[in-house]
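Below you'll find a set of structures to go through.
What follows draws every value from the coordinates through simple rules; no lab data is involved. The model shown is predicted, which means the values in this text are computed figures rather than measured ones. Cβ atoms are built from the backbone, for glycine too; each structure is taken alone.
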Structure P
Amino acid sequence: MRILLAPMEGLLDCVLRDVITRAGGIDECVTEFVRVSGSVLPGHTFERIAPEILTQSQTACGVPVKVQLLGSDPAMLAANAARLASYNPFGIDLNFGCPAKTVNRHRGGAVLLNEPELIYQIVKAVRDATPAQIPVTTKMRLGYEDKSPAIECAQAMESAGAQEVVVHARTKVEGYKPPAYWEHIALIRQAVKFNVVANGEIWTVDDLKRCLAISECTDVMLGRGIVANPGLALEAKTGQALSWEGLQPLFTVFWQQVKTHCYAKYQAGRLKQWLNYLRRHYPEAEQLFAQIRTLNTAEEIEQQYPALVLGPK
């Protein structure tokens, strides 16, 4: 079983990739999307979203990282993929699943599931522009408004040369509302030969096991569930849960990464954002979130909770 860490815009960035991969159990990661429109992006854009491409395409603890592209212009996506390939990333992923209204309105993400032929053109253009040793993979939802195009879209990706597809088991319209329709992933898996990875509504090890059984997949991708419980992947593989005490060293890493990668005005908010997810799994996080939610600067947090974010002296 491979466990992949999902890309989630505004949440699962390089900061949390570093932290969560240190918890163990993750086999590979995918970055937040790099938006491609009408130009070949400068190197610093790729480096900002995927700083791991400067360190052999790995997180600090050695977990490989793919870089995700989003757009609708096959030629421009191909040109940017070729530019990105100069960094020799672990892989290039293509986003056909983002449900954000702004993205869809500009003909990106999940709205492209209404256009299987365009999906084929995009994947083929990127595959043709990328050296053979760099995998090209895809991520999709079950559809935009309904699930009827799902199999055709997956087949288009496969025939265009994608190595595998991650399927989030909901449509764009269904968003993140439970349930996830894992049984529809099984239908896709039965219709294609390339690898299919299951994704969506996996919060516990029991969820993960049921997802694998219903989807008929061997691999999963985790998103919000592992943000709430950073030990979820390790627990799935070893049976060993990550306690609140065991999580404490990761807070120091998290804070170091926040101070490095986030503007000062967003640093306190990033800690609150993570705690807001953690309180779903850890009762201790509920109390800490309530105490920290009124603090607005990094200085206030470091003064009042130095052991949490700076580590023991």
Structure Q
Amino acid sequence: MGTLRTGALTRRRVGTRAADLEYAVLDVETTGLDPREGARLVEIAVVRVRGDGTLVEEFSTLVDPRAPVRGQEFHEIGEGDVVGAPRVETIVPRVSQLLSGAVVVCHNLDFEERFLTAELVPAGLPRGLSGLCTLRALRSQLDLPRYSLPRATHLLSGEWPTGQHTALGDARACARLLVEMIANAPGELRYTGPEPRLLRAVGSSAEDAPDEPVRWKPRTTPLTGGLAPLNTWNARWRRSELDAALCGGAFRDTDREVAESAARRGARLRRRVAAAAAVTGRIAATAAGGLLLRLAGVHGGHRGRAR
């Protein structure tokens, strides 16, 4: 079982109404792109939000990577910023609490999952959580020229997200993108995939409890209220949604064409199945009607003889 078992969003009548779920939108800043090459977490944020747009809770903190802090040209976190920040093993109980009972959401889930697997799982984060990638969901549902978090936000709402390349700023932008997608969909969006599960409290026993309260080190001011009013999108929704499993990676023109061709074939197959079912239904209804008429004739004959 992997760290995350990924689900998807669909307009088909399957799964759970997306608006009825809670989501733990997660983002990380790191010292590099691949933990197998020594990259480590330097910041993590979780925005807990309901599918209707209600903000439940926010959390963020810098993390001591116990390694040189690289990538400053992107995240602007220096060596001095992480002095006194908690280590990974310290943040796992708090992160587990925020992920419990929610669908874990990231924009490019594959990236965050690598760091969850490399750092948080060994420190106690349970495996097998339900997940959702907003990057794949956007590619599946909407035809856009670009799908990065800032560009998709601007294309769909006319606004650029604030706090880019801070974990909490990007988590907020992703959370807003998700709830606006649910609100603006032409038809009800539903989540298909593993259901969220409640997690046992990590580090809740007396022997695991820290000797003194953990000192978080956020670099972004928490929101004093909820999310701002949701934007209305003037977006081009796909007539036939793509398979989210085909919407990962770079998603170049060839990848897009493969996914779109598969969607067209799937749509044709569903139409043929629906047409066959309709014909079968009409035949069954005709046969049933004929049977009723014959039964009515038999009973009428019996009544005539009885008279």
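Odds and ends about this structure:
- Test item: Cα extents along the principal axes in Å calculated as 57, 43, 34, pick one of P, Q: P
- Parent structure of the calculated result 7.0, given that mean projected area of the Cα convex hull in nm², for residues 179-226 alone is the read-out and P, Q the choices: Q
- If you line up P, Q by relative contact order in percent (Cα under 8 Å, 6 or more apart), the top spot, with the largest value, goes to Q.
- Which entry (P, Q) yields the derived value 24.8 for mean count of other Cβ atoms within 10 Å over residues 163-170: P
- Value 21.8, calculated as mean count of other Cβ atoms within 10 Å over residues 11-18, assigned to which of P, Q: P
- Sorting P, Q by mean projected area of the Cα convex hull in nm², for residues 3-186 alone from high to low puts Q first, with the largest value.
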